[in-house]
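Scrolling down, you'll hit the structures one after another.
Here, each number is a calculation from the coordinates, and none is a lab measurement. The structure displayed is predicted, hence computed values, not measured ones. Cβ atoms are built from the backbone, for glycine too; each structure is taken alone.
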Structure P
Amino acid sequence: MRPLDFAGLENVAKTEATASASARRPPAILFDLDGTLVDSIELIVAAAMNAFASRPGPSPSETEIRNTIGRPLTTTFGPWLVDDDDLPFLIAKYREYQLEHHDRLTNAYPGIVDAVTTLHAAGHPMAIVTSKVGFMAERALVHTGLATYMRTIIASDSTTKHKPDPEPVFMALERLDYPAADAVFIGDSPYDMQSARAAGVHAVGVAWGAFEATQLYAAGAAAVLPSPAGLVPYLTRLTGEGP
């Protein structure tokens, strides 16, 4: 009779215990910010249009600005720059308008605070993955009462690459200590869906932001939620162990 491999049995037991613990652990939820948790679309468009109106030269339409929501300002403003000094000037004007009007034009979508509170109570670790600069993301979260529920913020100044690249998603997963297979990304832009899919994370679109459901499905969304009221029920069905 061959002797029992106690070391091997112990390793198998540890592996099974780890897998069991992982299975019981509520999935991580990565949220985009603008257009997903907070209604700031009007502010973003108005700040950009104000910036371009502050100097002569080519300017985008409101539709063109809306189509770039979810990308960093350096990318958004790129096609309309006239020289090397234009970008810092435009960003300064954008930020000036944004700071002046932020609290008036930034609000949590109806039902979002309740949904996030419920998910937090159920043990889901949550993070923000946004193309907004960090200090403005923090301001929006504090202003809307959502800051206390987020374990970390990955902003445009957190990474060298940005959505639709997966780098911001990978950083969020690393900070939460979660594998991609145990996470869900919720966002309103095609760039969110592409970033999540590239990182191997389940991508869910929301139709109350800047983009249409058809655009989100085309970018790889597994589902598109029509309203914040569907957020908790969807995650409950998806995980089988939600709130």
Structure Q
Amino acid sequence: MERVRNASRSVISGVEDKDIEHWVHIHIMGKTYRVPADLTIMQAIEFAGYRMVRSCGCRAGFCGACSTVYRREGEYKLRTAMACQTRVEDGMYLVQIPFSPAVKPHYDLAKEAYEASAIMAHFPDIARCVSCNTCTKSCPQDLQVMDYVQAALRGDFKAVAEGSFECIQCGLCAIRCPAEIVQYHMAQFVRRMYGRNGTPLETNLKKRIQELEERAFDEEFQRVMGLGEKDLREIYTEQQRSREVY
């Protein structure tokens, strides 16, 4: 862990070369750089002097912005990863993908029929799936992408929604797909349709919506808005202690 901390500090505040014990050589868009061995791909690119304007976001593996394509030295296989979650290896050949060039159709959920024909109308390309499973192998979330594409062909909204629930919209599945399917946009459409039409409205949510419509919290809201900073800090501190929602 100390190696990782030292490597990370080298990007954030800089350290002397002598303080870094382990180094690797990587290739960024064809140019070779020496970087600390324990950096993530994103940190290594920044250490090499590149400014991450695109292809970066939350830096925690949730937003899907830092899609990366790379090869290991001596391998023919083209690999995919999230740059903020994958550590560099000696001899890596790297390139960032600032945007996955996939067209997203326009639709109005309120006007869509809750049936398989709606999926096929917007995403007819899923019929080209050859079940090669390349999409699944490319997914940094380890989702069974091919399985939920097949579920979409069957019109199984629930299976698609649950199978793609942890999708981070990075687009690596679509980039690697030989059939040129845009799996992640299709899955997002199905999740939205399933959420709108296939799941019952929770009792507590229904009750809270009704309370908001009846303006049941207006008086309390105005009271809180009138409090000073000291009072708000005390309320917040007490809330954290009790773990209750104020």
Notebook entry, point to check: A value of 22 was computed for relative contact order in percent (Cα under 8 Å, 6 or more apart); which of P, Q is the source structure?
Noted result: P
Notebook entry, point to check: One of P, Q was used to compute percent of Cα pairs over 27 Å apart, and the answer was 55. Which one was it?
Noted result: Q
Notebook entry, point to check: Where does the value 4.2 come from, among P, Q, when distance in nm of label points 7 Å out along Cα→Cβ at positions 83 and 227 is the thing being computed?
Noted result: Q
Next item on the list: Work out which structure the value -11000 belongs to, where helix-only ellipticity at 222 nm (-39500 (n - 2.57) for each DSSP H run of 4 or more, over all residues; to 500) was derived from one of P, Q.
Entry: Q
